[in-house]
Structure I
Amino acid sequence: MKKIDVAIVGASGFTGLELIKIIINHPNFRLKYVANSEGGMSLSELYPALKSVVDIDIKKGDAKEIAKCANLAFLALPHKSAMGFAKELLDLGVKVVDLSADYRLELETYERYYCTHQDKEHLSRAVYGLPEFFRDDIKRAKLVANPGCYPTATLLGLLPFCKYIDESYPIFIDAKSGVSGAGKKCSDKTHFVFIDENVSAYNPLSHRHEPEIKEKMKIISKGVEYDINFVPHLLPLIRGEMCDIYCKLKEDIDPLEYLKEFYKDEKFIRVFDKPVTIKGVGGTNFCDIFAKKSNSNLYICSTIDNILKGSSSAAVVNANIMSGFEEDLGIPTIAYVP
């Protein structure tokens, strides 16, 4: 089977590290280039845990140098930084999987919630990287926009029910994530003494992932506008994410049996007969889902590892599909239990 040379730009963050861990064990991807904003060190200096496992010099990111040695690049960069780098890589013929928000949204939505977009040409060609719903588009893509972690867990729970949800009622999403979801840079809200033995909401009803969820719901439902109310919480955990979703049904269905049939061919979706847990998906690319109804009230619970299925392992799945490989090739499936 063919080998593909890849680059990782943004090695210093949590998602960059997870990408490295997956790629060095991938049978068909060869890690040829690793970069961060500074360069000038080895991978084992940045991550001592990788000593005697893998060592490669970390460069200061340069698109032209990447194009000389890699066919595909993962960008684990902040929004705004990623679009300039992606544009240069794409113009040089390098395929890109972007883990930032820069290509996830339509132009008007992106500029409303983030900043002025500097690469409108490639934005119009980007494919949203949720394989369970956009697999065929990903196969043909040169640029894949990896979904946000909260949208991944939420959409995988909600999208199957689009045709049954009563859009005249609001949808409420009570979401919770481990601290790694806030990124590597520490703040008052991610300091140990604040996080430990504590739970807190942040950006309630104004988080940037809310318009991403709403936009993709509208696309899949062929234009239906849903009233999405999204409230995320920070848990005293390193990794993991749970989304509890509440909405109204307009038809009487068995939600569990419907989910099982809907996702019967999906390798990374597991439907359970009892409530799912964060621990059950930690360290994997699985999304575990449970659903139950009472009269017309529907409850959905969806869990993922926020820096794997919600970011890095999902990015490698997308790269597999773009490269013509089986999508589960080299993807972690064994949870960190106990």
Structure II
Amino acid sequence: MTGYVIAIIVVAFVFDFSNGFHDSANSIATIVGTRVLSPVAAVVWAASFNFLALFTVGTAVAKTVGSGMIDVAIVNPNVVFAALLGAIAWNLITWSYGIPSSSSHALIGGYAGAAIAKSGWAAIVWGRKWIETLAFIVVSPVVGLIVGLALMTAIYWIFRRANPGKTDRFFRVMQLGSSALLSLAHGGNDAQKTMGIIVGLLVSVQAVTVHHTGLLGHLYVPNADSVPFWVEVTAYTAMSMGTLFGGWRIVATMGRRITKLRPVGGFAAETAGAMAILGATSLGIPVSTTHTITGSIVGVGSTTRLSAVRWGLARKIVWAWVITIPASGIMAALAYGILASIIHI
């Protein structure tokens, strides 16, 4: 059993790596699209601030995912493993087509799908956390859009008499700060979801791990409110390494194909996205960085003219958001059925 648990933890960190790889474009697309940083410099910049979130944002989101959405009494290693397999499968499918879907919602959908496959709909803890999570599929991009639109409008008014060249150079510098803030927000919200899944796994096997000593003793977690520091450090490291490898196909979509951005627009979009994500993180709400920054980019692009936004592409992205939770849930349910027939726990 212990070996199986360790293997699942490794898979969880592989998912965290894939999350950083898949979602790296969210942090760097605008700064690459505006040519403030090269792609290589941008991923190093983003990865560094992904990791620094470890020291700033707490563990409220991890606790929500670990115990606020699925009945911990029905969780076992097969449920967690199936959840991860479903989420990874959906990430790979959307990555292969260059679609900026949500790794966060893929993991949540996978966790729910696997739990339902094991114990039916009673496995879901219906309540405020689910309402907030589902609502923020719509709320987070709308908030990003509104804040991005408002910021861009304010900047246009404040700098209306400024020299365009000087304004551009000023916001090239400012965008370094806004990109760092967005990367911090991205790491802070997304890495915690993997942490929550791992905590759920460790709580489910505490009857076994309570007897371990030495290094294996660190696998014992008394309750879902306890997030071991080693889990935090490893989760943030895995996400940062994933970001370093990047997802250039999605960069092309986010940074150039939705709307064309200049440094001033990149600053506004990144700042708006970071504000929305950090606000949700402080409330313990797992949100999608992909959804939020896409809404921010659309809001910024709309200040020029509505036709500046490629709405056809935006509609395809929205459809990917809608089907992510059920699609990853179905894949995870199938994975659970296979695992349960092979590994009897």
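The numbers here are math on the coordinates, done by the rules we state, and not lab data. Source: prediction; values computed, not measured. Cβ atoms are built from the backbone, for glycine too; each structure is taken alone.
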Which entry (I, II) yields the derived value -8000 for helix-only ellipticity at 222 nm (-39500 (n - 2.57) for each DSSP H run of 4 or more, over all residues; to 500): I
Given 1.5 for distance in nm of label points 7 Å out along Cα→Cβ at positions 136 and 200, calculated: source structure among I, II: II
Given 16.8 for mean count of other Cβ atoms within 10 Å over residues 64-71, calculated: source structure among I, II: I
Structure (I, II) behind the derived value 112 of volume of the Cα convex hull per residue in Å³: II
At a computed 39 (relative contact order in percent (Cα under 8 Å, 6 or more apart)), which of I, II: II
